[in-house]
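In what follows, structures are represented as structure tokens.
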Structure 1
């Protein structure tokens, strides 16, 4: 598994315990306390695998009703940070976990104080997401909890696996016509749930904008509307020309939050996709 360790400080001042090269606590050592997460997708995994007492803070996005991927009542038990150098340093972390991008000032401050930073990119496949779960579980010292979460994801994928039937042509449509295409986690989840992501059929790239005219000219059976964070459908999807297609095209809501993260979010995403597929079959 490729690692994304930056500023790794083994046995240095400011580090609670050594961290092994594989990411798990060194033999005979306790897992680190005072872990700070500055990424909401990391938060969702961390809260599944770590002890609450190990978590010094989570991303402020996880306490935003419109952005969180975890239950608000759970998120609000923790301190929150926006990830600035001043905020993170004030928390006296022993380990910081982030997404692929970190503010230069924060990275420099961590390096100066010799605090380890674990950077994990946005997963583009289920396999990558599972690898990240295992990495975070290992570094927190709770490999068993990571495996339990992986098993739950596996069960959700299996439960959403469709019967042997022709895949349903579909698109996920975000505000302004932004569409996730091949090479995205969202596309893989669509395929696993029995849909065919039409993005590539339109000649779109990994993330690309589809003009409404193209959507109307070659309408999929299903459009999953994931526009905005307020649950409202993109106004473009109410265009009269699209409405005239009637029952040829189904437009169903798909929470924007289900597109943002892997980890435990995969479970909810697969449940939603499976429910939509069943509703189409019933209609």
Structure 2
């Protein structure tokens, strides 16, 4: 196994210390803030030391190449983008605190996602659709490293799937803006330019995300090892379990614990360093 060590300000001296703790035979700098330590031994002491140093670490099989991938899937809210769109829409309605509290519980897996979504959307009834455009224009920002990761996918022909328990208003705009290949999300019900507080069609929950991931992988003829899934919340876990590499990005503890790798301090471009 190789140990990938990364994070803002990571230094050669820290890489050398991690090599000593893991028994790695070779230290290679692979980015401005990333090192690969070859033939390392997975050791709880290494993981604990990395947490203390505020560095991301991942033990990954040697020889895995990004160019061999066929499908990379990303969650949208708090993963591809830095915000939870529904919380920001709620702010436009003066209900951000109430909505954000429900969102946080849903992302921790404490309440059923579909039920939580209906409750939150109901609180938006009567809000004009212009509020959604304001959220997109004024508050929606890509997460650090997102453009680099997407650029690498484009360079190597890796198809991009955006999966979201959020809303098609945002996924459609991101699909066009970033050149994404596939999306799945929920559709807000509108009447005379205002939100009704309801949704159109089936709710995109954890099962729907996983099913869309499987469908895309099968259509591409992708083996499990040729797929990556990145998410942050409990409703991403089923999808992440389908992937050859699952990455928890700024994730809840339950998600981080089940993912193959976690990025708590690096940007999304840190995914690239997990491959050779």
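Just so it is clear, none of the values below were taken in a lab; they were calculated from the coordinates. Worth saying up front: this structure is predicted, and the values here are computed from it rather than measured. Cβ atoms are built from the backbone, for glycine too; each structure is taken alone.
Looking at structures 1, 2, which one was relative contact order in percent (Cα under 8 Å, 6 or more apart) calculated from, given that it came out as 22? Structure of origin is 2.
Here FRET efficiency 1/(1 + (r/R0)^6) of positions 54 and 70 (r between Cβ atoms, R0 = 25 Å, to 0.05) was calculated and came to 0.95; which of the structures 1, 2 was it taken from? Before the final figure, lay out each step's value.
Numbers: 1: 0.95; 2: 0.15.
Derived from the structure labelled 1.
For FRET efficiency 1/(1 + (r/R0)^6) of positions 206 and 246 (r between Cβ atoms, R0 = 25 Å, to 0.05), find whichever of 1, 2 sits highest and give me its label.
2
Here Kirkwood radius over Cα pairs in Å was derived from just one of the structures 1, 2, and that gives 20.2; the source is 1. Once Cα Rg over 2.2 N^0.38 Å, for residues 78-149 alone is evaluated on every structure in 1, 2, the highest one turns out to be 1.
Distance in nm of label points 7 Å out along Cα→Cβ at positions 46 and 102 computed as 4.4: which structure among 1, 2? That value comes from structure 2.
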